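**Student:** Structures for review follow.
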Structure I
Amino acid sequence: MEIPKLLTNWQNAIKDKDVKIILDNYAKEAVLLGIYANNIKIGHYQIKTYFDELIKKEELNVVFNEIFAQKITNGEVYNGVYTFMWKDKYLNLHKSAKARFTFVYKKIKGKGKILTHHSSVQYNW
């Protein structure tokens, strides 16, 4: 499966735990509905607080399992499933969370930026 460059940039920034680069992937007015957030994060300041907490996880990584791409006027939409993985430093165990995602990218000043990012844990029924 080929991962689109826009998603790869975000994925690498998560793995590198580089909040500055993570935020550079998001539009200034972006909206994030994150897996681990109890409320909607709007704009860089609130999105930064979310990722500041997320990157505290040891051996953090994210892998795309499925991706469905759609072209829209002046942007792209990606839906699919990804898996976050990390090490629980207290239990010394590797953990993971599989989640559905939607990224809506908009071209802003010639560069693809995340306008909306929604993620929800995928439960087994």
Structure II
Amino acid sequence: MPNHRDRRVGSSSPCDKIFLHGLVVYARIGPCDHTAPVTLEIDLEVAIDLSFAASSDKLSDTANYSDLARVVSDALAASRHPSLGEAASTAAKAVLTAEQKVCEVSLTLRNPRVVIKGPVDQIGVSVRMCRR
């Protein structure tokens, strides 16, 4: 069974993932400019080739968890978002822009405190973006 260190350098489809689940952020979601920030929960997964980091044991050869969390939080706090979908897309694009080693982002954004009719605990959206 080959390990990931045997993977060809520069492979176009890394199968390694880094994830942050349950990240709590604050954002203004809705059509009004004076919308108060709401608490959102995010699950983030990024596809990245970790073979360099595994062989070098250098943090600079991977994506930093703290940096990923900061990029997502800053992207969502920077402006008002008309919908959860737009907010999720904005955060995913920010990760791809900030972390050049990342080739794919999967992001799920949940609003656990939304009030709608019916037996629902949370609402949310998931987006997936790939580097072109």
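Readers should treat all values here as calculations from the given coordinates under stated rules, not as data from a laboratory. Small disclaimer: the values here were computed from a predicted structure and weren't measured. Cβ atoms are built from the backbone, for glycine too; each structure is taken alone.
**Student:** Out of I, II, which one gives 13, 46, 34, 6, 1 for P(r) over Cα pairs in 10 Å bins from 0, in percent as computed from the coordinates? Working shown, then result.
**Tutor:** Details: I: 13, 46, 34, 6, 1; II: 12, 40, 28, 14, 6, 1.
Structure of origin is I.
**Student:** Kindly point out which one of I, II the value 11.5 was derived from, the read-out being mean count of other Cβ atoms within 10 Å over residues 55-62.
**Tutor:** Attributed to the structure labelled II.
**Student:** Given structures I, II, which gives the highest value for distance in nm of label points 7 Å out along Cα→Cβ at positions 71 and 87?
**Tutor:** Answer by largest value of distance in nm of label points 7 Å out along Cα→Cβ at positions 71 and 87: I.
**Student:** Looking at distance in nm of label points 7 Å out along Cα→Cβ at positions 31 and 103, point out which structure of I, II has the largest value.
**Tutor:** II
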